[in-house]
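What follows is a set of structures for review.
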Structure P
Amino acid sequence: MKDYKPLPDSLSVEKSSIHGYGLFALEDIPSGTELGITHHHLWDEVVRTPLGGFINHSNNPNCRLERIIATSVLYTTIPIKKEEELTLTYKMYKVE
């Protein structure tokens, strides 16, 4: 059985110039890489994982989410360079 890891080995949480803390690449990551589950969708609740909790918003993101059954999975959309911050366009939360 594998040990639980809140983040893939290729990522770390660091101070971000975008907001607070963010996800940063510890190595080059190819485009199309599956990084893991960011959210679990449980009936009318959404539960963030550590991967989902630290990714920052960008209008020019380098990652995307794909909904797979009751989870959201994070994928890179372009090659990510070592030390680059991973970003996502937030679309799943209601703004009131």
Structure Q
Amino acid sequence: MSERKRRKHDYSARLKYIRLLESGWTFSLIRVKYGIDDTQLKVLWEKYQQYGEAGLHKSGKIKADFALKKKIVLDIIENHLTLHAASIKYGPSISAINTWL
């Protein structure tokens, strides 16, 4: 079995991806060339659209208590929120939210 190593994408790399999207590159082309996951790139794009360049900075880990987890899960279920929309709205990562479902 081959192990996939997760690549870290620093602020300058994330900004470069956004500039490439703005210039017409597709999500899949950026994924192939730079190894960033499509979902992660789409989340970055939405954060950029909502918050500008400030949205590209990594936020600290969110320590979600039971009440916040419940609120997020209910919002996903009741309002058919996608995982990446919930991540943008509330802050925790997609993978963290996925473990609560």
Which of P, Q yields -1000 for helix-only ellipticity at 222 nm (-39500 (n - 2.57) for each DSSP H run of 4 or more, over all residues; to 500), as computed? P
For relative contact order in percent (Cα under 8 Å, 6 or more apart) computed as 32, the structure of P, Q it came from: P
At a computed -1.12, -1.23, -1.28, -1.33 (log10 I(q)/I(0) by the Debye sum over Cα atoms at q = 0.21, 0.23, 0.24, 0.25 Å⁻¹), which of P, Q: Q
Tell me which of P, Q gives 11.2 when you compute mean count of other Cβ atoms within 10 Å over residues 13-20. P
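Values quoted throughout were computed directly from the atomic coordinates according to the rules given, and no laboratory measurement underlies them. None of the values given here were measured: they were computed from a predicted structure. Cβ atoms are built from the backbone, for glycine too; each structure is taken alone.
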